[in-house]
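Peer 1: The following blocks contain the structures, represented as structure tokens.
We did not get these values from a lab; they are worked out from the coordinates using the rules stated. Not measured: the values here are computed from a predicted model. Cβ atoms are built from the backbone, for glycine too; each structure is taken alone.
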Structure P
Amino acid sequence: MSHHHTRRAIWLLFILLSALLLSGCRAPLPADAQSGRVLLWHSFNETETPVLNQILQQYQEIHPQTRIISVMVPAAEMQQRYQETADLGLGPDLFIGSSDWVRDLADAGLIRGLERGDWGGNDYLAAAALALRYQEQLYGLPLSLQPVALFYNPRLVAAPAATLDEWLQQAEAGQRIALSPRFRQMYWGIGAFGDVLFNTAAQFELRDSGFTAWLDWLKTAQESPGVIMLRDETTLQNLFIEEQVAYYVARPDVIPALTAAMDAGKLAVAPLPSLPGRRATPLLRVDAVMLNTASSQRQQRLALSVAQFLTNPEQSLILLRDAGRVPANRQVRVDARVYPLLAGFVTQSQSAVVIPNWVDLPAFTALGDAVYNNVLSGVLAPAVAVCQFGLDVALAQSIPLTEFTLPERCLDNNPSP
């Protein structure tokens with residue numbers, strides 16, 4: 001038996017034993033929503049896990065007839081392990097996972113759909129709720145946010161650039177920029193030049209998007225010796241840590257690595273630069289608490305109660321303060337004087353957007369990556385690449401050509417600017 005299959009067998013055995021343990025402990029207990037035992041999976045790191053356990057302990061102190069078993073599952077393995085065990089009618093009653101998984105898990109019937117009344121009085125960022133919406137239902141409660149924003153070194157930059165022109169001027173003057181030319185990481189510039197790729201009705205649209213103009217800007221930017229574009233995120237991060245670059249675009253989950261490696265006063269966060277009167281539009285990935293459809297109705301009621309508690313303003317503030325999590329709950333007020341780095345991401349989240357869950361995200365992302373590759377390597381002009389992208393997306397996502405509009409130049413034989 002291979003190492004992979006051995007690990008998988010051990011894991012499934014562990015889940016089966018956990019299920020038997022839970023089922024053996026469930027009776028007799030009162031029937032109210034705050035009584036019983038539930039299994040929670042998460043992928044919090046060594047610093048975050050004690051914070052999560054503290055919150056769960058507080059819940060149990062409030063509801064002494066409740067027991068929560070918390071299990072850490074590596075982030076890279078969470079989705080697959082959950083699918084395997086939930087397919088068997090096992091697995092956790094609730095888990096903390098990514099909004100990227102909603103479509104696949106919902107289509108498989110493995111996560112429970114929620115209604116607005118299941119929010120428990122919580123008020124979440126609209127984009128965060130939208131990231132979890134699929135086929136008119138919400139699949140999970142938003143816990144924390146993961147948009148990209150602009151890290152900069154105050155020792156190298158007196159004031160962060162507010163506009164793209166100013167940013168490029170600073171790069172040419174020696175305040176170098178580190179960028180990863182990937183579709184999801186670089187989506188933010190599309191809204192700086194025009195509409196994003198999906199309208200308010202979640203329909204794919206290219207006619208008035210800023211995609212072509214953004215690619216034009218990037219093509220100009222890469223010619224500057226002050227702009228470094230690499231796909232290797234580790235190298236980009238190290239360049240920033242070593243003060244070889246003044247700017248670095250990344251998500252908040254890199255903050256622990258940066259603060260551990262950099263001296264105080266060398267790290268700050270600002271909104272991404274844009275054009276005057278416009279705001280950058282990064283894609284928003286959401287960490288959410290999701291519920292297992294295989295759990296009994298009673299377990300689902302208790303799991304929902306725990307999820308509401310985890311995502312309420314008080315616990316969101318604890319996760320902000322002690323675990324560095326950007327809150328998805330709008331009732332949390334983040335003081336920039338106390339949490340300067342995270343406050344920058346909170347500000348950036350206000351203009352973040354999502355790709356609707358009807359889209360096949362891996363296929364869509366692959367097509368977007370191809371656009372950046374072709375344009376920045378000189379294979380295709382930006383306008384040509386965007387036109388081809390629109391046609392490829394329509395084919396891959398089964399969108400009739402009559403249901404979205406291409407830029408007018410795409411109708412020409414030569415759509416170059």
Structure Q
Amino acid sequence: MKRHPSKDIVGTKSKRLKGKHVVLCITGSVAAVRSVDIARDLMREAAEVYVVMSEYAQKIIHPNLMEWATGNPVVTELTGKIEHVALVGEHADKADLVLIAPATANTISKIAAGIDDTPVTSVASTALGSMTPLLIVPAMHKSMYKNPFVRESIQKLKATNIAFVGPIVEDGKAKIASVMEIVEAVIRRISKANDFQGKHFLITAGPTIEYIDEVRIITNKSSGKMGLAIAEEAQMRNAKVTLVYGLGSEEPPSNLKVLHVETTEEMEQAVLRELEETEYDVVVAAAAVSDWTLKKRYKGKVPTEEISTLKLELKPTPKIVDEIKDASQKSLLVIFKAEYDVSKGKLVKNAHKRLRKAKADLVVANDVSKRGIGFRTKTNEVYIVDKEKKIVHVPLSSKRSVARNILDIVKLKLK
């Protein structure tokens with residue numbers, strides 16, 4: 001008998017998922033209406049897709065629709081065929097990945113608590129036991145997503161190396177990520193799941209601060225988002241990550257080893273101590289370190305009522321990146337160089353000059369004068385330069401996308 005006609009689209013876009021089997025789990029969010037598009041786009045990338053639906057997902061879309069979309073029978077209940085074990089049990093024919101899209105607050109919390117009372121949660125539970133990669137795509141109202149217990153569940157799952165995509169928080173809702181973003185995340189998760197298995201990363205992120213007095217500081221506009229994106233991407237690709245984190249505005253992942261610091265001196269001490277105590281394969285210096293500190297810090301709080309003019313005498317802070325290779329010669333070193341309103345040629349030239357001075361292997365350069373680039377943005381545009389002046393341009397894109405590009409090059413350099 002000829003294969004199901006719906007499978008005629010398999011591989012029509014690319015062969016990136018050829019030979020890969022994806023279990024698409026659908027839960028009771030209105031975002032379930034997007035599941036057809038997710039399944040079809042995965043198939044266009046050459047994946048074989050099997051669908052598992054919760055009871056409440058079936059109240060939103062009918063299982064017949066998903067059978068039409070994938071060309072495969074849909075699991076709506078667990079029977080004597082022990083469908084959850086057949087799909088992701090500990091055997092040679094198990095699926096390559098479980099994708100829960102959309103994932104409700106209820107399902108996320110159940111998985112985190114080890115509860116498996118629906119076909120979807122039973123598949124997730126089995127996947128966790130068989131070490132099958134799991135990718136979760138949340139979709140719910142914003143207030144539910146902000147629920148501290150839901151956030152705790154998400155962080156708990158991330159701590160077990162479960163990856164998340166999205167959500168997009170807008171209009172009072174934590175909306176499901178775009179189909180394209182979900183499909184790309186599946187491809188990355190399957191193809192790069194073990195890129196950095198056994199590799200140890202030391203990453204610095206966020207701004208450092210320098211105290212004027214006990215309450216006032218000098219700092220910069222860094223949010224820490226770029227460094228955190230690199231840390232999360234490295235961890236998703238199975239690296240062991242230590243994060244030295246300044247006072248960024250973003251909360252670091254709870255599942256990383258995080259060393260919190262404030263001043264440049266504290267960051268310097270933390271980095272050098274880590275390099276002395278642990279052998280790191282890769283060091284990514286993404287922190288925006290303060291360049292200046294006070295020669296003399298004021299005691300207490302300087303009273304503005306008594307002083308009309310405050311004069312500050314500054315001195316340079318230590319250049320942490322210049323000390324890393326001396327402390328750990330074998331570590332592959334990635335540094336960052338921000339410029340303001342310069343030409344591309346000067347940006348690259350200055351970046352390569354900084355690379356040589358720090359004895360780094362890669363430098364990531366950007367011009368923070370441009371809209372959407374660098375500090376306090378969700379996006380970035382960078383030029384990645386190596387010792388031989390080979391340049392990789394990453395156009396304006398999300399910081400997570402930039403992080404992926406950086407780590408793709410790191411992977412090649414580690415070979």
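Peer 1: Work out Rg/Rh (Cα atoms, Kirkwood Rh) for each of structures P, Q, then name the structure with the largest result.
Peer 2: Structure Q comes out on top.
Peer 1: Moving on. Given a computed value of 4.2 for distance in nm of label points 7 Å out along Cα→Cβ at positions 219 and 339, which structure among P, Q does it belong to?
Peer 2: Working through the options, I get structure P.
Peer 1: Given -12500 as the derived value for helix-only ellipticity at 222 nm (-39500 (n - 2.57) for each DSSP H run of 4 or more, over all residues; to 500), which of the supplied structures P, Q does it correspond to?
Peer 2: Considering all the candidates, the number was obtained from P.
Peer 1: For relative contact order in percent (Cα under 8 Å, 6 or more apart), which structure out of P, Q has the highest calculated value?
Peer 2: P
Peer 1: If you don't mind, another one. FRET efficiency 1/(1 + (r/R0)^6) of positions 139 and 387 (r between Cβ atoms, R0 = 30 Å, to 0.05) computed as 0.30: which structure among P, Q?
Peer 2: P
Peer 1: Out of P, Q, which has the highest value for mean count of other Cβ atoms within 10 Å over residues 211-218?
Peer 2: Of structures P, Q, the maximum of mean count of other Cβ atoms within 10 Å over residues 211-218 occurs in P.
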